[in-house]
Structure P
Amino acid sequence: MRLRFAWALVTLAGLLVCRPAVAQDINLATNASGITVSGAKPAWSTGLGSLNGLGVGTPGANVTALAATGGALYTSPYDIAVTDASSGNKAVVRTYVSVNFVHSSILRVYSCIASCTSAANYSPVSTNLASPTDVIPEPGLNTNQTVTRYLAVFVSNANGASAFTGSDSAVVTVLVYRNNNSLQHTYTLSLNNPGQTVQTALRFTLNTAPSGRTISPATDFSIAFGNVNGLGIGPDAGLTVADVSGGERYSTPYLLQPSFAGFSSTTATIRAYVSTDFAHPSQLELQDSTSGASFAALSKSAGIPTTLTVAAASGATLTRYLGLFVSGQNGPGVFTGSDNATVTFTLIVP
């Protein structure tokens, strides 16, 4: 009896010593193509720097701006190194925003698992502990490995009373589970290093109107009236010709497309003037019209430009008409050949 009892004790002690302690764990780390993730468990920090609601300009290093409905997504990859995972102890990772941005109507944290070059594959990170967002979803990982995920901050293109410019930050809590329902670790990732700085942004483009002459984008924009003459004979496609005093007017519709974000005003002013006139201004003149019926000469003064509108809305398209007066004169000083001019447009948001 003594021998059997001693053997049982030895066996039990051996079982207690040799039983492994397995608990899934992770480390957040900087991806080679991503923003810097600083710190160590249980708290990391990162940030996306300067942002705007149009996604214009050059983002910070290793940050990509994606156009999104109602604003822009600024994104960057980061790595999650999973340890102590096995077939019976799969690692599942979820997250939620535990401290939201102060200006949560303008800024929001987003996440992406796959195909993250498209804004459509990003989703908002939950702000509710009871329903966190999947980062490594079920059934989880059963081997130790490093996976890449994408963190993003959405910036609204709102203007008006809700607009915001300045710095803000948030905290994301990361939850590590064994399988689906056994919480193993709780960590934090603070978006404050650097913080997110929202800036105002402007974008102004010209575009081709239906049935109008083609506007081509380059360093600036360009439009050609083709062959014109003082009798209005044989106009190129997209041009309307009208007899006017002293010659002919060729006209075409075109589109003004202003966009702006982060401003207290919801409307903008658009002005234009002829910054480089034709070499033969007595025979050629640029004109402007709201409707294509009544035209007036475009200003040639930067100090007193022609006002095209004082109520341009962001994202709206405004149709204007550009006219070219061609003199029908004859005699000394008459001109035939090529000529060109430049019109400078200004978008002003209060």
Structure Q
Amino acid sequence: MQLTLHLTNDCNLNCKYCFVPRGPERMSKEVAFKAVELGMQNTNASGLLFYGGEPLLEKKLIYDTVEYAENIKQNTKHTFIYKMTTNGTLLDEEFLKFAEKVNLTIGFSHDGQVQDKCRLTNEGSGTFEMLNDKIAILLKYQPYAIGLSVIDSTTVQNTTETVKFLFNKGFKYITLNLNYGKEANWTREHLKILENEYKKLAELYIQKTKAEEKFYLGPIDIKIVSLLKGEDNITDRRQMALNQPSVAPDGTIYPGSRYLNNPIFEIGNVFTGINTEKQNQIFEKGSTPPEPCRECAIRTRCNYAYDTLISQNNEIIPDISPVQCAHEQLLTPIADKIAEQLYKEQNALFIHKHYNDLYSILSLIEDRAK
């Protein structure tokens, strides 16, 4: 089981598209330790993802929680995998040395040259300049760190530019997340721009692959994997979702981060455990896609057709927004053309990356050896 620990709802930034409800709540050491114990049930390995708000506001709690887990590891041989998502502003060499020691993988949120349009301090100042040194020190310790960016309607025209910025800074693993909230105000024109940006990214992906440069781009690689897995893709994705609940600062457990603070989605707490009956009920709700999706040709490859649930009239129902649907319909054929071209050419890196089950492990070992 992998648990996402929302250490705090507080943050030192005020990003325009953040979905986490802001507040002073912070997780106690008691809750964090109970979460560690909960994640160990019925498994020999578990994951802890430190999340927020901004998790580095609770740096001492991260130290204490990892120390607690490492002591358990020494006594039981249970394996822990540590991850963290951060805005990077509070990163320092001391923490990165700690992360290196315990193999804590860091996801670094940055929107490239348009950083100052969306990711501002609470006082309204830009954050681009303050993060230059943070990127350098992060990649010094973690050349395999993941760069995370958000595709927003106000900055969609800069998507390719953002990816190039992160790649040129040294990020080889880059993930793009769509801001599909109602406040994003996507229009047909925005979606046309996004389609064009994905086509430019496709050219970049092919170029880097042919040059044998390591380049993982989340939206495209995920779609290629879904093509190769076929019907098994959605089964694997749903099983992963079932095993990745989120823990709020007070210890309440939810099926995922996007459901935090919605009582109808509560599935237990760290002190009494997970209500598996309710968890399975919610899981089953997510097993049936919304009506418009059921005959869709890319249903099993869609990132949103399953497990995108909302509460309506005190009931949990499946739901997908027009923006999510349009995104999947424009991205999928672009990714398929990439896969078709590189496979026909029998590109060695592409074949190794997508047909060798050990690729991810070998790649990680290679990065850590540098």
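Nothing in this text is a laboratory measurement; each read-out follows from the coordinates by a stated rule. Bear in mind that the values here come from a model prediction, so they are computed numbers and not experimental data. Cβ atoms are built from the backbone, for glycine too; each structure is taken alone.
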Quick check on the output: 0.05 is FRET efficiency 1/(1 + (r/R0)^6) of positions 114 and 338 (r between Cβ atoms, R0 = 30 Å, to 0.05), derived from one of P, Q. Which one produced it?
P
Given a computed value of 58, 29, 29 for Cα extents along the principal axes in Å, for residues 66-201 alone, which structure among P, Q does it belong to?
Q
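Once Rg/Rh (Cα atoms, Kirkwood Rh) is calculated for every structure in P, Q, which label goes with the largest value?
Working: P: 1.28; Q: 0.94.
That would be structure P.
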Kindly point out which one of P, Q the value 0.00 was derived from, the read-out being FRET efficiency 1/(1 + (r/R0)^6) of positions 194 and 290 (r between Cβ atoms, R0 = 25 Å, to 0.05).
P
When helix-only ellipticity at 222 nm (-39500 (n - 2.57) for each DSSP H run of 4 or more, over all residues; to 500) is computed for each of P, Q, which one produces -14000?
Q
